[in-house]
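Dropping the structures in below, format is structure tokens.
Computed from the coordinates by the stated procedures, all read-outs in this text should not be read as laboratory data. All of these numbers come straight from a predicted model, not from anything done at the bench. Cβ atoms are built from the backbone, for glycine too; each structure is taken alone.
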Structure I
Amino acid sequence: MYLDEVKTLLADVLNLGPGAQALTADSPLLGAIPELDSMAVVSVIAAIEDRFGVMIDDDDISASTFETVGSLARFVEQKTGQ
């Protein structure tokens, strides 16, 4: 699973600093991390595309994708075909 990579990506894009180490698969994202606003979601998607070499269509994204760190890691795993 891509949990550690996604945590690092979120820390980098959202500038979470050392607090990112406390993130777990069950950590909520949308509505729980103030830095993750609508513009940050776009930045996270772009960072996923760049870091993992995938293309993400608008139809691929839903609120459930950004529900938790684990759901985002599973999404990345699905997009990379792993």
Structure II
Amino acid sequence: MEDHHKAGKEVLLELVNFEMPFGKYKGRVIAALPEYYLTWFSRQGWPPGRLGFLMQNAYEIKLQGMEPILHKLIKLHGKRRY
């Protein structure tokens, strides 16, 4: 259980530090991508690898109404580029 909890924390921290590597929002942290942009990817297909995984997680968090958690994490632990 502890490993799962630790993994969840690591994903959240990655969401506020991993930058979008391409496109209109290049350089913006994944947690700060607009929901409409993530919705488009959910319909078209997620990028492969870690980027797609993180984008899916950000999308689900936003869909569940938990976006304020991401904003707080960005302020506390994230890069300032959003």
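The table below lists the values:
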quantity	calculated
Structures I, II, by percent of Cα pairs over 19 Å apart: label with the highest value	II
Structure from which -19000 was derived, helix-only ellipticity at 222 nm (-39500 (n - 2.57) for each DSSP H run of 4 or more, over all residues; to 500), options I, II	II
Comparison of I, II by distance in nm of label points 7 Å out along Cα→Cβ at positions 26 and 42 - largest value held by	I
Distance in nm of label points 7 Å out along Cα→Cβ at positions 18 and 58 from the coordinates reads 1.0; which among I, II	II
Identity of the structure behind 1.00 (criterion: FRET efficiency 1/(1 + (r/R0)^6) of positions 10 and 34 (r between Cβ atoms, R0 = 25 Å, to 0.05), calculated), options I, II	I
Test item: relative contact order in percent (Cα under 8 Å, 6 or more apart) calculated as 37, pick one of I, II	II
